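> Each structure below appears as structure tokens.
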Structure I
Amino acid sequence: MAKLGKENLIKFLQTSAGENVLRTSAKMVSRKIISAAQYYIGVPDGEFFTEKDFEESVVKAKKAYVTLNTIMGGETAEKDRFDEGKKQVPGLLTPLGVRKMVHLYTYLYCYGSGINRTTELATVRACRQSEISEGETVIDALTSTTKLSTEEIMQLGYGNKNHLAICCYKIHDKAAVFDMEELGKNYPKPEEKEVLLLTGGRLVAHCLGYNDTYRGKDGEPALMYEVEVYPPDFSNIEGNTEEIEKIVYNVQYISEIKDFYTELNTKEDFPEVPACYKEWKDAFKKLVFLELKKLA
């Protein structure tokens, strides 16, 4: 983790995550970044979410990224995962848990942004068609891709989604990505060759049409995309952080949303969405982007 330099460390201390670190060093922040990265990819080390503050289901969660990506995802994210039987981690939804989720995005971006690359990365991802569209978009949810081939990811079961899309990414210089292999001995799943496309990155996607070679959970052919990945541009991100935090950390809202996420795991039919949910989710996403803007 030698790439965390003085400039990014100073910028990090200007974020809400950095405000909680009174005495710090690049080494200490790097340890937090490693822990956050391991938590997101499903191999938690018990340091990012601790037993002191969270229930075991949160501390040892192997698929907390389902909940993280649902919250940062689009309008159909909750229903898509419910229909596929993907289990949420409701225990993340406490005031401290929500703050830690915001911090997770900040830690990863602190490391992965603005890196000069001598060669362009090429990665692949199997996702839902609702999560990709032609033209230019901005990454909301952290996007897990891999340097494996399309054939390899299908064999590993990553295509087990309804309305499957397969995206082939070309990652340009200074794009905000986190290549997990850069963690070295701290990367517990080297066989997956995972590269996270970080929140805020700009995508330009071109649809190539359907391919009968690859089929999703519903048996339908996959829709293929070529996608260019460019550095983020936060120039249009504006908002009153204090007012947004009042929504994001509203205890009553968080309690209602936690109940909703519990029902996503237990109900046979899609549960009723809380009245506060859209406002809260929009505010959460805006707060993440405002924090990342400080690091840009």
Structure II
Amino acid sequence: MELTGIGRENEQAFLPLMPGLKSDDYVLCVGAIEEDMAAGVALYSELDGSLILDYIYVHEKFRRRGIGTALIEDTLKELYSAGLISLHVNYPESAADIHAFILSRGFKVFRDGVAYRAKIGDFLESPATKKLFAGPLRNRVARISGLSEEERGILRKALEDNELDPSIIDDRSFSKELSLTNFRPENGKPGGMVLCRASSEVVTVSYLVNFSNDAVQLWELLKAFVLTVEKMGIGERELVFLTMNDDMVKLPEKLLQSPDLLKKDGAVISGIRMLLPERTFFADTIRERMS
């Protein structure tokens, strides 16, 4: 078995293993060759020092030969000196073979949820979205990456009060542009928070939190998210909602209001594997959370 980078010169050979995907859309594309055939492929994105395994597939003929392992482990060996912090992965819980493989590769599963999937463009054009998010913003909305230390402390306190992990806002794998919070003018406290991961193909809403019983706070935050997505011009990407509680499960259905455009993926697993824990200031917190 031989590993090779996938680029324009050899992409055609691997296209049957990655239908609809293009190597130009990923920071790293690794292919496996066995018996002079394209046997497997792994596609990676990178965000703020974290590597995201967006896609991995091994041809049925070549499974259980260690090819999937090599696509991850040999790639990480090559990248060790690059100083990457962690490797992330998301996949449907129904994919039992992927789940077993990910656990065998040392990933720690740290959350799950129910996933809904739709095109961002369909979400933006939904009559419900347009109606709900009409009108000006009343609260101040800020990128979490741009908060002052005082504001980060206020946000951490709100997370603690809601029995959520306050260190999650230090995870640099979340999108700087799409991870937002809003502050209520009457008391300076956060109204809500949205944390997103973004690749060249998918935007995933991983955390959506309402810190009060006031639904207006959630709508304000989602409106700011919609405005940001529109400004970025990424309507062709897919939007995935990971809903973690009963309050959020029906939200995607309310926003899109079309069973033909909204796909329910079922439960989703997220995992993390630390690569260079000594090089990141939040490694101890993550290790403690995973223990």
Structure III
Amino acid sequence: MLDPVILAQILWTGIATSAPYVLMTVGFALTLKVTGLWNFAHAGLMAIAFYTMFFAIDFLELPVLVALLLAAAVTGAASLVIEIFGLQVLRDRGSSNLTFFIFTLILSEFIIYVITLLFGTEPETLFKSILSPVTIIGDVAVSDWDKAAVLIAAGGLALLYAFLTWTREGQFLNAVADNARLAELYGISARRAWRVVSAIAALFIVAAMYLIGTHGGVVPNSPLELILTAVIGTLLGGIGRVFAAAAAAVFLGLIQSFSILVIDSRWQNLLLYGVLFVTILLFPRGVRLPRFRLLLAGR
């Protein structure tokens, strides 16, 4: 029988390490909810966010807060450029969903290729040392990174919920998500909503990549693997259910953490692909829990 302390440690570690995946999944799911597009350009934006912070901290030796603000500005600008000069052009042409998929995927590949030329293929971290002070709480080791990750993810979700629920702009996003053409008949600009959501997604991406870059090494190709978790979380939560997708991301983190009890860590990515296939085949509309439907609907 497994020691309860070990199980508690794995549980806490799984929750903490899922925090960056929650953030990137929420950005991806919210974009899909409002625009109706599977925007795989987020992988390229993840690379831009991380390497902007890395360049600012490692080369320019700027304070962390300044590096974060710079990354938010650069990533937000890149996201808006993609939206205005890429996705909107395709919309105006009446392009198919397949065209959007191919465009965003190839764009991410191009961005990552350029970043690889600039920074190489060696793993990089935002700080020279990623060791974090640890506190023992009830026999469970809790690092400062763990606490920061959980607080950032929880804070981001709370702010997003408040924005979507109680602000005029957030309500406009919900209206466009429900029916863009009908929303425009009531004077709500769908183009503005798409640009707002692209900026919001960029902020979540920056927060996610900061947590990942302060916890482990990142290579230019990493975002292409990271986006897989966002896709699975979005599918599991159900398309259009942003906060359910966040819960699904936590679930995926726990699966990976507890999987070390039965399989070698090198098989964890294969496990994610297995979850993806099962989700597509058995839960194409997401896993729905009726009692929490209104809470998790992302309204």
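Read-outs: derived from the displayed coordinates by stated rules, not from any lab. Just so you know, these numbers come straight off a predicted model, no measurement behind them. Cβ atoms are built from the backbone, for glycine too; each structure is taken alone.
> If mean projected area of the Cα convex hull in nm² is calculated from each of I, II, III, which structure is the one that comes out at 16.1?
Details: I: 15.1; II: 16.1; III: 16.9.
Answer by label: II.
> Taking helix-only ellipticity at 222 nm (-39500 (n - 2.57) for each DSSP H run of 4 or more, over all residues; to 500) from the coordinates of each of I, II, III, which one would give -8500?
Structure II accounts for this read-out.
> Further question: Please compute distance in nm of label points 7 Å out along Cα→Cβ at positions 12 and 212 for structures I, II, III and give me the label with the greatest value.
Ranking I, II, III on distance in nm of label points 7 Å out along Cα→Cβ at positions 12 and 212, first place is II.
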